[in-house]
Structure formats: structure tokens, C-alpha cells
Structure 1
Amino acid sequence: MDKRVVITGMGIWSCLGTTLDEVRDSLYTGKSGIVLDPARKEMGFRSGLTGLVPMPELKGELPRSQRVYMPEPAQYAYCATRDALQQARIDADFLAANEIGILYGNDSTADAVYKSVATIHEKKDTMLCGSGAIFQSMNSTVTMNLSVIFKLKGINLTVSGACASGSHAIGLGALLIRNGLQDIVVCGGAQEVNAAATGSFDGISAFSVREDAPEKASRPFDRDRDGLVPGGGAATVILESYESAVRRGVPIIAEVLGYGFSSNGEHISNPNVDGPRRALERSIRQAGLNIDQIGYINAHATSTHVGDTNEAKAIYAVIGDHRIPVTSTKSQTGHEMWMAGASEIVYSILMMKNEFIGANINFENPDEDSAKLFILPERMSCHFDTFLSNSFGFGGTNSSLVIRDIR
């Protein structure tokens, strides 16, 4: 059927802010959301760096009977989705009367699992885990909770694709709408920020140890990068068929033009060049665009040596010498992992709507591969109406999305 797919609402809960305006301002000023967490050092972490994300206060907004089932990522996702639905002018009556789906990226609920197992070990009684433990500890906890709270009646599915989860959720939602299977889908990604979720990453020396200057630790594409910084939160976009948005008379924010995906089919943790290149090419081909119609690329670049190097090679293999501005917003947020593919769509749309591209902060010295790209160390004022966003994950899963402005 090949229907047009548009975005009619966005919501964000991030270390850069918990409203769209706050996040826009942080992107504009180059504010970092990264801090040093002393508690992680006390636990024995090699790196205590993390994105600082406030916990929502939902008491008084949701009844305890619902809150008890919601671990950290579900709480973030609820806030982002609540705000996105409001912007899309979708209220409780509309939700009750229409079939709206949810596809949300999430790949861990480590803290909830840890607490349940710790209770069993300590108390020797499984009944003391509490009635909400099973629903908090399942990977599908976000879609499970949100579908009940918002009374969603369409597709209800968690997308578990490592650090590409949020991006794949949006891409798959777009495919459902494009083929006439759903009119509206809530899409996004959530990532818990607690120490339990990231200890194993720290154990393989994946994190930066530039603890003397946390705001300078995340350095995508910079020659002197020494690892990523974990972050998190949640981001939601409301995907809708163009016909549905027009029929409802709501403002359209942007259009999803292309979704490219691939698998590296090689090493479980080390990315290659071919897989990302194919995802990039597929997204641009599906969008029906020439390379010079892409106005900005939000790179996956997490600030690891091999990841940034191979992505730079993949981007250059696709765009060649076209001077397309490239940045990684992870320089400000750290790596938001399961959330990142969704949040970076929100970040990029905010920059596109406000005619600037935020700086790839801490980009001071290019290496051999990043020097071939037009990476912005400072904010640039510019008009662009189309961007591409990359998300890649462990296991070699790749996703690229092409989004176009609608004013």
C-alpha cells in the first residue's frame, strides 16, 4: 500500500532535559549531561562516569497499583510517551476508541532482576520478592506497562536489538504503517541508568576513565577517545499515517522516508564496515534520495576506537567527498544504548526545526578516518530539511533512518 509515515508527537526524558525545550537549549549550548558518580567507585567500578538522568516522581500521577509494576526504564518511557501523546493531540477518549500500537526498544531490566535475586538469597523466600517483581524484570516491561496504562489495542511488542533497539522500533513501526497494518504506533526506546545495568560493560573496559573532567570524557571521532560513557532515559515518537494525521487535523512534525537495516554476520562485539554501509545505503535507497539531499548525519559514534573508526569508514564509503555535516550527540549525552536510536531522532528533529546543528563537543583532533568527514567541533547555524541517523549494536545489528522535515 506504501502509505506515507509521519511523526506527530515527541517526548524525551534525558540527561539533557525532560522537556523538548530544555533539550533543544542543551543541544544549542553544547551542555554535557555527564557526571562522576561516587557510588559507582565505591562499588568497584573502573569508571564512575554516567549520564545524570532524574528519576520521575509519579506518585499522585499514577496509582500505586500501576507504579508497582514499573522499573526505572518503564518510568522514563511513561513520561516520554505521556508528553508525546499530548503533543500529538491524542487523549484518553481517542486511545479508547482507536487501535493504537506500541513498539518500544528495550534490552535490559538488570536492576529489577538483581533486586529480586538478592532478596531470594537473603530471605530464602521467593514470596518476599513482591507482586510486581515479575513484571518489572521482564524485558517487555516497557510495552507491557505502557500498553496497560494508555489502553493501547494495536501491536504490542518490545524490540530487543541492543544499541539499535530504539531505531529498529521506529523503523518497524514505519513498515507497519506503510503497509496499512496500523494507523498510529507509539515508538521509542528506554534505557535504565542504574549501576546494575552497566557493571558488565565496565568489566570489559568499555568505558572512558577520563574522570577528572566528566564533561570531556565522551569524545566521538576524536583521536584521543578512550571509551564510551553510559547514559539513558527514554524517548518516544508518535508515528502515524499521513492520511490519519490529515484526517485528525494535527500538525505534522516530520516524515519517515527510509529505514535501512543489516547484520554484520561476524564478531559479536567488534563492528565491521560492510554491515553499517549496507544499512546506510538501504535507508537512502528506500527514501528515494540522492546523497546530496541528505543535510545532516547523526552518527552512532559512541567514543570507542574501533566503533568510531569503522563507522567513519562506512559513512565515507557511502557519501564520499560530499560535505555533509556529521556529529554524534553522544558527545553530550554519553551512549544512551537501548534508547539512543529513538532519542537521536528527537535530538536531530529539534536541531532541524531550529536551524542549527549542535557541536560534536570534545572533537579536538581527528584521526585518519574521521578527518575524511565534515565533523563539526562547533555549533553551526544552518537550514537542512533531511537527515540520516545511525544506530548499531552488539551482535552486529544495524539500523539507519532517514527523516524529512514537514513545515
Structure 2
Amino acid sequence: MKESDIKVYAYRWVVLAAFMFINLTIQILWICFAPITGPAAEFFQVSDMQIGMLAMSFMIVYIPLAIPASWVIDRLGFKNGVGLGAVLLGAFGLLRGLYAPTYPWVLGFTLGIAVAQPLLLNAFTTLAAKWFPLNERASVSGLATVANFLGTAIGLMLTPYLVTRYGIPGMQLIYGVLAALSAAAFLILAREAAPTSMSPAGFQERALMFDGLKMILRQADFYRVMVIFFVGMGVFNGVATWIEAMVRPKGLSISQAGMLGGLLLIGGIIGAAIIPALSDHYRKRKPFILAGMICAVPGLWGFTFGQTYLSLLVSIFVLGFFMMGMGPIGLQYAAEITFPAPEGTSNGLLMLASQLAVVFIYGMEALNNLLGSFRPALLLGVGLMAISCLLIARLQESSLIKK
């Protein structure tokens, strides 16, 4: 069967919408305590670090569960594997809302939500392969990424308003009900796969998860992509995490720092919607990944040395747009070059590299404490991004996208 003979189904957009809904929701539940750290610490009678643990637990839990989650998706299938994550999200999200006043319960239920995350994040390329033709798959990963960014932005912006109006228990209950609704929507609307195959002849059968893992680990290009994801997510999340402290010496206010953080996310949302679509249209992966990293370098450089508010706004938008715009293409590229390994396995390993980038985030603060400035850490990020450009230049173009 040629790609031109593949039948596409309108219902694929319904499945994608349901998948995006649960991804958006889990990001809200992940980030919602970040903008209210002080009030939350006072409400629960705990330290700021304990409130921070509610968000950091997602990264900590993801690391040991990345490979098992890919195995679950491979063995149970897209709907059942992601459906398990949806059930965990809905159940523990609602329980966290119902037991809002007690920190140990909130932490315990947060860990339950965190267990759901790898079952959602590791399924981007699996959904794309089961429901979408090749010329739409990077765009699908891009839209799923957009849902994640939107969820983060909503959690950051909406939470303070909800806490002011309804208090912390009310905020948690509202988000818990949202989690239950998104889980129910996915379980009702999602389907395992399109009625007919979405892949050309010869690219339909996938290996078992552990066989596929062995194939992936023999791929030099895959190791390069893992390094690129580690650097990209380390820089992006590091800037997002420490942005207020980074711009404070430049005389910017908290509200201006918040605007910069918001623009970083907005740039990522727009980039993740546009750049993967261009990659699909022109049937190229490597040039767009390379262009994204090259163009992100001046964004970080400008943010490092910019002194005016306008220059920082422009620089951080450029960084978000190009750095996150190439991410979904990288996920799809990895799924294509590691065929016949399951999509969830390559997806999961790259997400694991992204979560391990928390080491870089902590390293940025350590350098700041040691040297009294974030500039050396940011320059280290620029250097690592330049090295990543050299690694991307060595990648071989996906043979599958050429079919």
C-alpha cells in the first residue's frame, strides 16, 4: 500500500482532542502550586521546599517509570495504556481535591497523579502512528506539546485567581473535578487505532518493546537525539524555573519576570504548532531540527546579555519558539529512525532524557550560588546548544519520511 492510498478518518481529530485534554489537565495539576508557594506553605504549615516537592515529585517519579510505562503502552495498546494513566489522573486528582487540607494526603495523591504522567507523555508518537498518516505525525506531536504548554500556562495564571476566590481547598477541588472529567472524556472517546493502517507497506509491524529497546540502543543517531533533548529541556526548564532570579539584577519587577516567563511559554506554543507542520509539509526532519537549535542560540545569548525589557522579551520569545518548536519533530524523527521499535519506547527514552535535565536546572542554581550570577550557567547553556548543533549536523535524515 502506497502512502497516497492510505485512507484517513475524521475521527482521528476526536481522539487527538481527548488525548490533548488529559495532557493539558495533568500539566495544570503539576504546576498549580508553583505560583502560590508562599500561601500554600502557610496553609499546610510546611516549608517552601515541601511545596516545591509537589511539583518536583513528577520529575522524580518519571525517571524510574519511563521504561515500564513504554512497556505498558506496548503491551496494552494505546487506549488501554493511556486509559490507565487517565484513570490514575482522574482518581488521584479528585482525591487530592477532596483531601485538600492535609499535606501528607495531598503529597500522597500527588504521587499517584505523577505515576500517570509517563503513560501520557510516552504516547505522543504512538497516537500519531495509529491514527495519522506520515505527513501529519510531527504536527500531532506538536499539538500534544501545545496542550502541555497550555496546561502549564493555565495552571500558572489561573491558580492565584482561584485561590483568592475559593481558597486552596476550592482550587484543588475544581482541578480535581477537571481531572475526572478529562479522564472520562478520554475513556469514552478514545479508540485504539484507525480501522485501517496509517503506515505505508513495509512500515506497519512493530517489534516487541524489549526487542525494540535493543535496536534503539544500537542507534548512534538516537543517542545524539537524547543529548539534544537533555540540553534543550535543561535550558528551557532552567530559564523558566529561575527566571525571576535571573532578571532581578537587571532591575525588573516580579510582574515583568512573570511576563517573560509567560512569553517563553507562548513562544513554545506557537513554535510547536508551526514548525512541526512545516516539517510534515516539506517531508524533512533534520533541517528543521537543526534550524530550530541554531535559531534558539541567539535567543539565549540575547537573554543572557540583554539589559532592556524589550530586548529580553524578544530574546525569550525567540528561545521558546525555536527550542520547543523542534521538540515534536525530534520525537517523530526518533520514532522513524528506530523502526521497527515501538513508538512508545523511543518516545519514553527521549522524555526520560528530558526529565534527567533536572540535573542541569539544579546546576544552574549551584553556579549562581558559587559565582554570584546566573550568567556563567546561561553561557554554559549557549555552549551546550552550540555542541548540539554539531550533533544535529551529523544526523542522517529519516528514511521513512522520504517514502
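Here FRET efficiency 1/(1 + (r/R0)^6) of positions 27 and 315 (r between Cβ atoms, R0 = 25 Å, to 0.05) has been calculated and equals 0.50, so which of 1, 2 was it run on?
The structure behind it is 2.
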Open item on the list: Taking distance in nm of label points 7 Å out along Cα→Cβ at positions 131 and 387 as the criterion, which structure among 1, 2 has the greatest value?
Closed with: 1
- [ ] Supply the structure label, taken from 1, 2, corresponding to distance in nm of label points 7 Å out along Cα→Cβ at positions 243 and 275 with the calculated value 3.7.
- [x] 1
Open item on the list: Quick check: 1.7 is what I get for distance in nm of label points 7 Å out along Cα→Cβ at positions 139 and 155, calculated from one of 1, 2. Which structure matches?
Closed with: 1
Open item on the list: As an exercise: helix-only ellipticity at 222 nm (-39500 (n - 2.57) for each DSSP H run of 4 or more, over all residues; to 500), calculated from one structure in 1, 2, equals -27000. Which structure is it?
Closed with: 2
TODO: Check the numbers for FRET efficiency 1/(1 + (r/R0)^6) of positions 251 and 267 (r between Cβ atoms, R0 = 35 Å, to 0.05) across 1, 2 and tell me which is largest.
DONE: 2
- [ ] Check the numbers for distance in nm of label points 7 Å out along Cα→Cβ at positions 307 and 339 across 1, 2 and tell me which is largest.
- [x] 2
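No value in this document is a laboratory result; all are computed from the given coordinates. Owing to the predicted nature of the structure, the values given are computational and were not obtained by experimental measurement. Cβ atoms are built from the backbone, for glycine too; each structure is taken alone.
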